[in-house]
Each structure stands twice: as C-alpha cells, then as structure tokens.
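Okay, got some structures for you below.
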Structure I
Amino acid sequence: MKRVVISGVNIVSGGMLSVYKDCLREMLRYCRDIEIVALVHDQKLFDEIKDTRLTYRAYPRAKRSWLQRCYHEYVLFHRLSKTLHADLWLSMHDMTPYVKANQQVVYCHNTAPFYNISFAEIFRDWKFTLFVLFYRYLYRINLHRNAYVIVQQNWMREEFQRIFSISNIIVANPRMETEKKEFSSHICKGQFLYPVTPHTYKNVEILCAAASRFEEKTEIEIILTLDGSEGSYAKGIVRKYRDVPSLKFVGRQTRERIFELYAECEALLFPSRLESWGMPLSEFMETGKPILTADLPYAHEVLDGYQQVKFLDPLHAEVWNEAMQDLVRGTLKFDYIPKSSIKEPYAQNWNQLFSLLQL
C-alpha cells in the first residue's frame, strides 16, 4: 500500500480549495491500494470527504503569518516526514517543503511571480508588489527537489522553464467542471458584466476609463461587482467613476446571482492582467455568448477553440470602448482561434495526472 501525503495548509477558500477537494476525491476513486494523509488548515472545510483510507491533520497556525508558513513548510513538516515515510509528498500550494519522501511533487498555481508590475501599481498597492517579488523567491526554494512541478497552463510551464531552468513540468488542467445551468433566452441589450474582485491586477480601471468615453446617452451598461466597501483601492475606484452613467457598481454577489447575471448580460468583460485560470471565462463559455477579454496567454488557453471571443489590449481603454460599441452595433469581428495541442507531459484529467505520478 502506497502512502501519499497531500499538503495544503494555506488553502481555505476559492478555486484552490476546490482543486484540493477534487484531488482527494479522485485519488480515492482512482487509487485503490493507497493511504492518504491530508495536511489541511481546518478539517471542517473537508467534512464532506471521508474514507477509511484518508486521515486529516489540521495546522491552523500555518496561515497566521509568512513566518509561520515557512516554519511549517521547512521545519515542522521535515520532522513530520521522518515519521510518515511517504511514497509521495504532494504540496498543493506553490511552496516546496523540506521533507523526506520517496517522491516529491509541487502544484504551482499562483501566477504572481510572472506579473509585470507597472510603476503606478508599485505605489497603488505596495503589498502586492512585495508579494510578487517575495513569491518568485519562494517558488525557487527547494524547487529542484521535486520529481515534477505541476502547473495549470502551458504558458506557465514556459515561464517556469525560462525563469527557473527546469524541464520536469506537467501541464495539468483537469478542466474545471462548471455548473450546468439553464440560461435564460432574455438578454439585456447593451449590458456587460465583469465579476471582479478588488485587486489592482484585475484591471477594472481600464473598463472605467473606457466607459467614461461613451456619450452620455449610451445604451451600454457595465456591471461591476464592487461598491467601494471592499477597501481603499475599491473605494478610490468608485469615488473616481461613480458619476459615469454607464457604470453600475453592485458590490459582491452570491454565486447564484453571478449565474443569473451571466444569463442576463449581452457579453462578459474580462480585462484581468493576471490569472491562474480565469474561472468566469470557463463558466461564461457555457452561455455561448460573446466574451471580450485581455489578449494574454491565460485567456487564449482557457478560450481555446471558442468562437465568440475578442482579444483586446489590456492597457488601452479606447480599444475596449470601441469593441463594446461594435458589439452592440453588431459589427464586432471575433478572433476565432482553432484548438491547439499541448506537448507532453500533459494531463487532461486527474486519472492521467495520477498515472504520470505512478500512483
């Protein structure tokens, strides 16, 4: 019986929590003769996943500070690994711990180290600037101890090869299962949606600047899931652009309401300059409706083969302004890109990934 340790003590929400849970479920389904030790932040987050072959160990202090995180990854887990004697130690959250195991693998999903920070952003969000610089260093620590490095997209593999000079990289985009919804046939003409969180790299300002160029009596409405209560950055955005008629700041919405907005709007806007995947893109593809998105590698990979897409320069407001107007007029020309192939090693689902890891 193989013993696998899966570590994700810093994962508490969002897409990576879903990935962690999917990994556990599929490993239990795919691998019969296996024992899994899951290192988690809080066992309550995983209450729905139970099996006699699965044991949880909770480490709630790991997320209190970066010092605690480093202590857990490089000191505490080293001691733990001497007692667990793992055949495989799979770290699910970017950092490569210092452990003893027959095989070590890290899942890297954070794209921050590859982000080109603008001069203005350094002063607008200095914490994010430090995070970008710090994370590139963290990625490097112990990286060569891994039998494999797992990334979600091919462009990330190319960046890892360029920056860290490694070749043992698996592209694994077990395609994220989006919820199957019945989308209404009623569409609000001229309504655009950007489901955005309050981070500078989400690039919401480019849409605000584009909206400020519309004529006052435009039929275009842009719905943004901010209202200024999220923090100083969001507050500044809302204060600056709240009088622009075509902008509608609605604040954070439930997942159910987001899907309702998907059904109602004419098109999705997605100018984000940094994504590990871009879940709204995958979700909105189910509608078959137009998507205006940043002309960046992550978007090209997610929307591979999608026919209703227009890729736009994420730094120039005028192209977003023109594209929205062209779409409403019915004159927008889409950028259909045929499906591309990804070089091996490549896993399209969890079973293929586990096979590559020889489980």
Structure II
Amino acid sequence: MGAAAPAAAVNVLEARDLVVTRGQRRVAHVPSLALQEGETLAVLGPNGAGKSSLLLALASLLPASGELSYRGAPIDPTAYRRRIAVVFQKPLLLDRTVRDNAALGLELRGVDRSVRRQRADDELARLGVGALADRRATALSGGEAQRVSIARALAVDPDILFLDEPFSALDAPSREALTADLAHVLSARKMTSVIVTHDRDEALALADRIAVVIAGELRQVSEAETVFAMPADPEIAAFVGVENVLPARVIEETDELTTLTIAEHRVVVTEQPPQGDDFPLLCIRPDDIVISRAEPDPTQASPRNTFPARIVAIEPIGRRVRLVLDCGFPLVAHVTRQSIRELELAVDQHVVASFKATTPHLLPRHRAA
C-alpha cells in the first residue's frame, strides 16, 4: 500500500463577509479568512487601518455582521471566549505578585491553587521571567510586564491566542528580545495565534501567513515571504517596503522571459505579466539592487539588467543606507554602510545599478475593484 495522504489542514476559525462598523463608518471588512490549526497569522497594516477592530471581531469581543465559525460551527460567544486568550498593547496587571497575575486566568476558571501555581511558574519560566514570580507586578519594567501578560494568556492553554500590538510600547532591545522569545514559544507549542502589528519585521519573525489590511479592507493573505516578494497591489508594495514601483510596457514574451521597457530602457524578467496587461507595474525591492563602480564582468554569472546611474541622494536609514538613483528612470537601492565606505560613494557620483531577472514582480496597472 502507498503512503497515507497528509492530513488536510484544519480551520480553527473562519470568517466570511465580516464587517465591523463604528457608528456609521465601516472600519474593517473581511470577505473571507481562515485560521489554520497551529499557524500564526499576522494582521499587518498601517496605523488606523482597522487591524485591532478586526482582531476584536475575530475574538468575538466586538460586534460584527457576517459569519464567524469556530471549528466548523457558528460561534457560541460565551463558550468561544473561554477557549481563547487576548494580549493587549498594555499589560493590564493587578497590584499583586507576578505569579498571581500569571495565574489569574486559571483562578477565574476555578482551577485548583496548586495546579495554577505550577502552570503560572512554567509559563513565566518559558518567557524568561520565572525569577520574578514573587515580585510585585508594579515593580516591573515595560518589557517584563508584557512578558507576564503573555505568560498569563498562555497559562490557560488557549485554543487561539490573540495579540494586539503587544510590543508597540516597548523599546527596541526589549521588543526584539520578546519577539524572538515569543516566536520560539509559539513554534514549540504549535500554538494557533493571531497577532496584529504594523511592524514588517515582527510579522516576518512571527508569522506563517500574513493578512494585509489597508483602509479597513483585507487586501492580501499569503505566506509571509510571498507578501514581501509578490505584493498584490501598489499600496501593499509601498507598505512592505517595495520602493520601486515603475510603469512598464511589455514588448516581448516567451515561455521563460518577459522583456519590457521602462522609460525606453530595456528590462528582462522571468515573471509573466498579468493576463492581458501590456502596461504592468514593475516592482523591485531596494535590497535586490546591486551597486558597483564598474560594469559586471560578462564572463561571470551576472544580473541580466544593468543600468548606468547617478547618485541623487544618500540617506542613512538605521543600519543601512538608502541611495536615490537616476538611471534615466528613478530607482532606490539599499546598501550597507560598509559598502558606502568601500565603494567611496557620494552624491553626483556615477555608478552601475543592476538586478537579476528573477527579482522583479509584475503588477496590473490598475487594482481590480
């Protein structure tokens, strides 16, 4: 007999035509969304996009129209809320010990004192704050308090863990450390979870899939890497850091390559253009552009697309540097600070910008209604 077919993914939570309104204003709309067993879904979007409203509706904590089902059946709000846990932006701890706070959900569920103490201690240890169990919660730092808040949610062993911008109030070192620790805990426990964030790095670090929400609309749901490599429309591309979105014209197509022009400059890509669209938008991430002082060696493996360029601006952005280029069309590249030093780059300097045919993504010129 052949090997058994892999089990189909189980949808723990499903939403269909979900609409959240505040007063007369629609703040979130989800045509269709499914949360699979054991996955982490990041709801990603700019501030004010309706992400938190969507999370509260999925957690049955905010009224919404449409269909919401839990494990294939319409939601019974009371029973459903006992199977989930929610972590908010602020830790919301009581003036009790850290252990008491971590055990609070279990206490409210009537769990025996010795059992809830052990579970609380276990979760505090997993989140790196086990040594603080006897400390008053009011004495904690912001990062420590949020770790306790997450431990409290995990202690009840929820079927779904919802997290609403849990790191937004933390400083960068605390945020990075807690993101890494939470990613480890979620992966090790195969925890089904939904996290709201406006931070692209957090979404990539934590999520299996990403749901992008812009202006209250669910625009794209894809594997995490796919959202960044193949955004569904120009607004998503801009939000996920694809600074180069260039009008192009298709001049030739084969089974393997598409040839386009951008401001009369020839570009070759491996992706096929959107069906029936001879004037797509070419998207390329700044990190995918290589800057050099000379043309690539034609005897070596090299990018297919190479353009002489003039540096218009050099702008530091954290650990990297943003180069604004004029190639006969505008282009933005990101390079390391070390590259700036080694190549001795300066404004008005002439360089060569290049990228592989495999890196660009082609979008339709107009987003479907």
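Looking at structures I, II, which one was volume of the Cα convex hull per residue in Å³, for residues 124-227 alone calculated from, given that it came out as 113? Of the options listed, only II reproduces it.
If Rg/Rh (Cα atoms, Kirkwood Rh) is computed to be 1.05, which of I, II is the source? Computed on structure II.
As an exercise: helix-only ellipticity at 222 nm (-39500 (n - 2.57) for each DSSP H run of 4 or more, over all residues; to 500), calculated from one structure in I, II, equals -10000. Which structure is it? Derived from I, not from the others.
Mean count of other Cβ atoms within 10 Å over residues 28-35 computed as 14.4: which structure among I, II?
I
Matching task: 0.15 is the computed value of FRET efficiency 1/(1 + (r/R0)^6) of positions 60 and 132 (r between Cβ atoms, R0 = 25 Å, to 0.05). Pick the structure from I, II.
Answer for the origin of the read-out: II.
Across the set I, II, mean count of other Cβ atoms within 10 Å over residues 148-155 reaches its highest value in structure II.
None of the figures in this text is laboratory data; all of them are computed from the coordinates on show. Since this is a predicted model, take the numbers as computed values, not measurements. Cβ atoms are built from the backbone, for glycine too; each structure is taken alone.
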